[in-house]
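Peer 1: Structures given as structure tokens follow.
Values quoted throughout were computed directly from the atomic coordinates according to the rules given, and no laboratory measurement underlies them. As the structure is a prediction and not an experimental result, all values here were calculated from the model. Cβ atoms are built from the backbone, for glycine too; each structure is taken alone.
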Structure I
Amino acid sequence: MNVQILPRTIVNTYLSAARLPLSVVAKARGQQDNEQWPPALAFEGFEAGVETVVGSLLRDGELIEAGRLRQAKVAQLRKAAYLETVAETKREQADQEFEQRREQAEQTRRASEQRAERREQQVEQQAQQRKAAVDRAAEKKKTAARQTAAAQEEVIERRERAATVQSLDHEAKALKVQQEALDAAKTADVIEESIEGTKEERQS
């Protein structure tokens, strides 16, 4: 029994001494409690190999079992590290996809806002154009109405002038007739006076 315990103690002492520099580095980097830290994991795999080989050479079943247990632990730790690496990769991919989707959604939102703004500008521009067309049509109607009213006023003025001229012509003709009548009356009076004078001369 003592023959097996001594080599086992030597192996453990050797491995502990060999681990010491790694422990110092792990402590300096804050990895002393991280069993999945790659250097620590690699060294533990080395320890498992040493225990297994030495145990086989010395036919030390306990040392062999310790090596196998350590190998199983290393395998589990490596598998866990691999799974964590895969999970971290998937998380990073998921984060990247999420960020891409978020950026695409933001771009889609900005594009929608720009389209809505352009549409609103188009609607406003069309409304202004329709209003301008209505204003032009109304102005044309007003201009046409003013022109029509001016033409009607001119026709009325011409008719009134023509009626005035005709009335003046009638008055002038009436005055002429009156003048002719007066002239005829005066001529008749003169003739009558001449006749009366002639009669008086004859009687005397």
Structure II
Amino acid sequence: MPTKSYDTVYTFEKEVAKFSGSKYGVAVASCSDALFLSCVYLRVKQVTLPNRTYFSVPCSVIHAGGKVRFEKESWKGYYQLKPYPIYDSALRFKKDMYIKGSFYCISFHAKKSLNIGRGGMILCDDLRAVKWFRKARFDGRSDIVMKDDKIDMLGWNMYMIPEQAARGLHLLELIKERPQKDIVNDYPDLSKFKIYDTLSPSM
């Protein structure tokens, strides 16, 4: 992304990472994109998910080349994509929420605590992964003008636009002033949908 045009995005990443307790943040177009890129980066195989989660989560795993197993698990706010250090924290946004060593994926959907309208972020403390995520989210491009870029990887169009980041910075200042509660999930039982039946459920 051209640096000057996207300074707001980089500032937003730094402020959310600071608030969350992680070293780095990589902003993307949605939490689903954050989960997908994390799954691709870690080359997931078999992933165990709670049977009640959002539809895009098993989609992200499967599109990344993995297989899904559902288990009955009571949760709110966040959960792990077992056995990988990937966390879906779409329903949690709290100070110092980051889990060390993880790829902690958060959502800025209109129904979430930091409600930009759309967007997500991967929080992590792995600089090598950050460099990969930043190219992967931007069609494989580097942070230079297009005419000077030499593409050496395939990527996806999953970057956050500056307007969303600017709104996020504004709302982040407001959210610091009040404590946040985990959002309780109200998702359907996805183990009943045959489309995700890549492995037998462990229930």
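Peer 1: Assign the value -35500, calculated as helix-only ellipticity at 222 nm (-39500 (n - 2.57) for each DSSP H run of 4 or more, over all residues; to 500), to the correct structure from I, II.
Peer 2: Derived from the structure labelled I.
Peer 1: If semi-axes √(5λ) of the Cα gyration tensor in Å, for residues 80-191 alone is computed to be 27, 19, 14, which of I, II is the source?
Peer 2: Structure of origin is II.
Peer 1: Identify the structure, out of I, II, from whose coordinates semi-axes √(5λ) of the Cα gyration tensor in Å was calculated to give 27, 21, 13.
Peer 2: The correct label is II.
Peer 1: Another question, if that's okay. Hey, distance in nm of label points 7 Å out along Cα→Cβ at positions 24 and 184 derived from one of I, II reads 16.4; which structure?
Peer 2: This value belongs to structure I.
Peer 1: To which of I, II does the computed value 0.00 (FRET efficiency 1/(1 + (r/R0)^6) of positions 16 and 120 (r between Cβ atoms, R0 = 25 Å, to 0.05)) belong?
Peer 2: Considering all the candidates, the number was obtained from I.
Peer 1: Distance in nm of label points 7 Å out along Cα→Cβ at positions 136 and 160 was computed and gave 3.8; which structure, I, II, did it come from?
Peer 2: I
Peer 1: Suppose FRET efficiency 1/(1 + (r/R0)^6) of positions 64 and 168 (r between Cβ atoms, R0 = 35 Å, to 0.05) works out to 0.85; of I, II, which structure was it derived from?
Peer 2: II
Peer 1: Taking 22, 17, 11 as the value of semi-axes √(5λ) of the Cα gyration tensor in Å, for residues 72-143 alone derived from one of the structures shown (I, II), identify that structure.
Peer 2: Source structure: II.
Peer 1: Using the calculated result 29 for relative contact order in percent (Cα under 8 Å, 6 or more apart), pick out the matching structure from I, II.
Peer 2: II
Peer 1: Given 1.38 as the derived value for Rg/Rh (Cα atoms, Kirkwood Rh), for residues 56-95 alone, which of the supplied structures I, II does it correspond to?
Peer 2: Source structure for this number: I.
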